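Bear in mind that the values in this text are calculations on the coordinates, not laboratory data. Note that the coordinates shown come from a computational prediction; the quantities given were computed from them, not determined experimentally. Cβ atoms are built from the backbone, for glycine too; each structure is taken alone.
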Structure P
Amino acid sequence: MPLLEITNLTKTYARPGGGMHRVLEVKAFTLEAGAQLALRGESGTGKTTFLNLIAGILAPDSGGIVLDGQDLARLGEAGRDRLRAETIGYIFQTFNLLQGHNALENVEFGMAFGRGVDRAHAESLLQRVGLGDKLGHFPRQLSTGQQQRVAVARALANRPQLVLADEPTGNLDRRHGRESLELIREVCRESGAALLLVSHDERVLAAFEHMQDFSAMNRAIATQ
């Protein structure tokens, strides 16, 4: 059984001026445990919506999302939150760090919604991403690249089976983007987590052995 299996997934939003707009229609998608896959797609093609549906942040209009044998459609909001905390790590383009908390606390905060806070593990993750000497630094005291490294450590804090990465190099310069991508992939390999990354950057996409065109996969966009 694949780690992630999606069938007939749809999502529609209300237009500001009235009417409805279907942004997502994915007939079938699977991801095996431990796999690393990049999805290519320009802005506005529904990539972030797709990841948010997988993460249980959004609920689909119809269709099935089975993650680690559990059907998200059969779970309530609390169940989706629990599954996300225990099974998924999410690396956001904007990092979403808590500005009033230091690097270590940001990683521990991610643990609080999963299997519980493990300070030693949080410290080891920050050391692994090269921030062992920045545990007490607040986001404003860190460079953009360092902030993203905190976000990577936080995403891996609960030993997830699946890591979702939404344009993770979008706010980094070319060198730091390349280094960050290598770090994300390496840490996922070491932990055995599958990686599903979405990007429009051809340099990022070229680093992956396996890539799919999300714009073609999303029938809501392909048929427009």
Structure Q
Amino acid sequence: MENRMLVTQALDERDLLVKKIGDKIQKASFVDTARKNEEKVLEGCMPRTEYCRRAESAYQQIMDLISRYQQIDAAIVASNASTWIETSYGRFTVAGAISLRGRLRCCGVYEEEADFETNLCEKMEQEYQSRVQAAEAKNKQLQSTAEQMRLSILGRDSKAREEKPLEVVETYVRENTTELVDPLDIRRKIELLEEKRDTLLKELDTQIKVSNATTFITLGEPNRMSEPKEG
């Protein structure tokens, strides 16, 4: 018998199964002890036959729930790999969109190391600030040197300095001024990268939710996990 459900429903059931399986494993008992001359098991305080029945039932229930989890999880993975969503920055499968969103949020295997865009922005910003400060410091030192040159040539009379600017000093300043070499227009690049990242994350969140709420998956009869064969 086939079971059809939305991906959102499948995700909710999968989450529930994780908790349910964990609880059943913790509450179940699979092995106990008993004295040879007594019928009841020591920890379970029940007849051996009843204890064995419960242990076998609990084990089978857990295995059935695991099979159900695997079936739902496989169906979600298959759906995510074949369902497409659109963003202003391109077209992605839901699986690709989830992976990209995780990377941008530093939730993947490599965490912050794989958030390349943020790392790039930080590197460019740090380098920009460092170079601006270095240029300002050098130009401040240049102006101080130029002033000393003017004083040396014209003397300390301020009126003379104003009336007789020396072209040689001005040329020296122009030729030795430190300027920023910025082929990328780096502040604008940083702004665009940050804008793209923020926009893409919002669009991915929205489109993934919409897709999950409108895409159906179909589950067949669960396959019971077979026991390993003895060699």
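Where does the value -22500 come from, among P, Q, when helix-only ellipticity at 222 nm (-39500 (n - 2.57) for each DSSP H run of 4 or more, over all residues; to 500) is the thing being computed? Derived from the structure labelled Q.
So distance in nm of label points 7 Å out along Cα→Cβ at positions 29 and 189, computed for just one structure, reads 6.8; which one of P, Q is that? It would help to have the intermediate numbers written out before the result.
Values: P: 2.5; Q: 6.8.
Working through the options, I get structure Q.
Can you tell which of P, Q yields 34 when relative contact order in percent (Cα under 8 Å, 6 or more apart) is derived from it? Working through the options, I get structure Q.
Calculated for structures P, Q, mean count of other Cβ atoms within 10 Å over residues 13-20 is largest in Q.
Using the calculated result -0.90, -1.02, -1.20 for log10 I(q)/I(0) by the Debye sum over Cα atoms at q = 0.12, 0.14, 0.17 Å⁻¹, pick out the matching structure from P, Q. It traces back to Q.
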